[in-house]
1. Determine which structure produced the value 19 for relative contact order in percent (Cα under 8 Å, 6 or more apart), calculated from the coordinates; the candidates are I, II.
2. For which of I, II does helix-only ellipticity at 222 nm (-39500 (n - 2.57) for each DSSP H run of 4 or more, over all residues; to 500), calculated from the coordinates, equal -8000?
3. Say we calculate distance in nm of label points 7 Å out along Cα→Cβ at positions 63 and 223 for every structure; which of I, II gives the highest result?
4. Matching task: 19.4 is the computed value of mean count of other Cβ atoms within 10 Å over residues 7-14. Pick the structure from I, II.
5. Which one of I, II has distance in nm of label points 7 Å out along Cα→Cβ at positions 79 and 231, as calculated from the coordinates, equal to 2.3?
6. To test your reading of the models, identify which of I, II gives 4, 19, 29, 25, 15, 6, 1, 0 for P(r) over Cα pairs in 10 Å bins from 0, in percent when calculated.
7. Distance in nm of label points 7 Å out along Cα→Cβ at positions 39 and 103 computed as 3.7: which structure among I, II?
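What follows is calculated from the coordinates using simple rules that are stated; it is not laboratory data. No experiment lies behind these values; they were computed from the predicted model shown. Cβ atoms are built from the backbone, for glycine too; each structure is taken alone.
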Structure I
Amino acid sequence: MVSVGFAKIDLEAALLPVQPIREERIEAVSMYIADGHCECVWVVLDFMDFNLYTVRKLTDAVAEKTGIAPEHVHIVNTHNHGGGEPDREILSSLAAECALDAKNTAEPAQMRFARTRCDKQVNIYRRKYIPELDGMTTLWYGASESEGFDTAPFVENAVQCVLEGTISYDSRRETDRPFDPFPAADDTVFAAEFRTADNRPIGSLVRFAAHAVCCNRPGSFSSDYPYHVRKTIERELGGISLFLNGPCGDIAPGMKNKYEGTEAVLGPYIGSVALAALREASFAPLERFTDAAKPVRLAVREGVKRNFIDTGAPIPDPSDLPARFRALEHLKYAEQREFLYEKYAYGEDTLTDTVQVSLGFLQLGELTIAAYPGETFSLTGLALCEAFPDQNICTVTEHGRTIMYIPPKDHCDMGGYETICRMIVSGEEEVLRAAMIREMEAFLKTR
């Protein structure tokens, strides 16, 4: 049988600056799997994103501590916006300790898993086409169920801001525009539970797709709704629970604001959906697993490579709203330049025209986890599932490093925040999509 072990560790010692942590503790959770021929560990951390330098430090620390080959050490983030920027040295030490604990506690396991959908709308597809701008805007947060997830006040604000010479992604205005709801986004929940042969709890995993932005506020840290998913599952099943975020570059949680406690409502709801589905599933001995990581290189935008973006062109007047909109978004891109450059260049001895990312694969019984880098769009993950309709594929984001947003080419041409805050050139999502499908086909043949 395959042995599985889980461990978690509090990361307060690695957090900078020192400030209060709310109920939702910042944690690392590790899942270790071995069958006598291969071993791997997936370390999931409550942070938004990492550069390649940080991922390598974490990978090296875990590999050295555990003896697991680096190619079988997977570093994944929950895409939590409330974890701050950690001390890399301390974080690496804690992550390695967590991984070793998971390895040391591993036992032969039986497993059950389930795939289900939410029975109510709790997230939104956050990109919206606006005819006056001939482009798409983004809503970071603010659309609530109580208002039917209405786009109208956000569209009104987006247009008025462009008229006034600015861009906004998180505000609303009174409007006479007709009601037009944000559509529901990927509402799939994956869950898996692992127990020993004599039915003692080992751990579990849950996957859902939405930005973890329910309560990231100045002055304190929080791990947002993923913490409450984990706690809900642990209270019911025992063991340690791990949360994986699905491709969510274009998905926001349904919420009015960051002060109403959405994290403590959404997390338990997702947990309850997962638990209900698991109760309908049956355990079976976990007799085989397969693990792999595959590197991919993607082309980098010229402005990021040069760390320079020309902003000298005049802003068109309001008589040409589409041109004005694109010019203002170009200025927003310039504001992101140093942030994107750091993700591209930090710790690199030699910069190239491409950036390396990693695709992760894990087969557990009949469940396949396919992990993407960066802020992958839900459309990209859906394309993989459509390519393999007979497989139970659980798509995951933030694997192996970030390159920020990875919009499909047609989205890059339409604008919106996701097209601004991206490291790669337009069209590279298609390269990533094709690579994932190609590597998945090869991976499935190794089972």
Structure II
Amino acid sequence: MKIAIIGAGISGLLAAYLLKKKRPDASITIFEKNTRVGGNVQTVQFNIGNSHHSSTLRWADLGVNDFNLATYKNILALLKELKVPYKPLENSAAFSTLDGSISYVIEPGYQAGSRAFTTMPVEVQKGFDNFSRQAPLDCQDPTFTEFSVAEYIQYRNENNPDHDPNFYPAAFVEYNLYPRINGMYFVNDTAPSTMSFVAIMNHYCLQEGFGGDSPERVYIEGGCQTWIDALQHALIQQGVSIVCNAAVQVLGDTSGVNILLNHSEFEHFDAAIMACHASTSLQLIQQGITSDMVQVLSQFSYNNSVAIAHTYAPLLPPNQAHWRTYNLLIHRDVQLRPYTISYVCNRHQNDANHHLYQAASEEYFVTLNPAIPIPEEYVLKQFDGTPAQTYFKHNMVNAKALKAQKLLWGRHRRGVQGQNSIYFTGGWTWGTGLHEDCYHSAQQVVNLLLVHLLEPEWNTLELSKLSA
């Protein structure tokens, strides 16, 4: 069995790892267009401090930076398998406008109905408690499958167990719910009110533990690049080839897939797993792309994001006593941007309980899509002098995207997967693309691929289905 995987992000690496566990004899080659593996995982290093003698070596994740072990069951098992160290972080949050006219905190250990561990305004707390109790139930109800967030809020204010027209108060929606949604990586440039209710609840439940056990938020010691490096090392040890700086074209049919590498070299594989963005797959599949594939892949749109490590305090709540691990911006009369959130890295890496950093080195931050420009002198520099920042793109998860996900997987093994020996995995294919979602996607695509290769009569796609 000879398999090509296009893309060495989380899903591509996981697909190779899981396939090797089931078929150790499989020959697998991963092709990656960039010089490094890991996709949106990126850990940067720099010195913090005022002088050469007082500086301290630190790091920050500019992409995905923590996990909820209470819900990331597969990722937890994998971290243990790879012997990757992780530590608990301070799971606290602050919500604030830039001018500080509205500012409050939610501390670790907060329980619904209690005024302890929070400075939320009363109406905000009422809505937050109702939402954390009711919304996880509602997202399992088919009634709300195609509801936007705004439609859901209106429905629940008109129909709720308490018969309360103010079940979700406007203050909660404006000062908590919408700012939190706007700090999620898969939202769009318009109002968070238009986002899919089911999609945002996937994030609330998986990442923040709504509707289940209390979240167990942890960070990877040394940064997420640590577990990517461990996964890459394991794959190489298992004989998986990883080819970086690879420009590929994919030519598929019912007998397998030819990969054209760097415009010069053909290699034949039994199947190819596209572990890249849907938009990239549309560009790379030069032969064998079907109308079904086009129908699915064309439903995903993207936004560009920037992540910056810095020491610029004006992006944090004006009241420094309100700085917390996660700092969500409450927009006031400003066009909303996606994924707007600032991390206090010292809290995120739990410096107060870390023996190396209890003396408190200078505080530093990572901000996704800063609402105001960061002066250059506050941007942290890596050892080669380049700014500690990165640009990346994320797909939007709206109702249209969720429908496309269902079409991709189909029913009874008859979805888009496997047509002309081409398969798809990635954050865009499952849920909202959290790492646990990526694991599920990789797991399912491996299972389908093995079934299809063991049942060759399945893949008898008529040539008339090939798109122009």
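1. Only structure I yields this read-out.
2. On the way: I: -10000; II: -8000.
Working through the options, I get structure II.
3. Largest one: structure I.
4. I
5. The read-out was computed on structure I.
6. The read-out comes from structure II.
7. II
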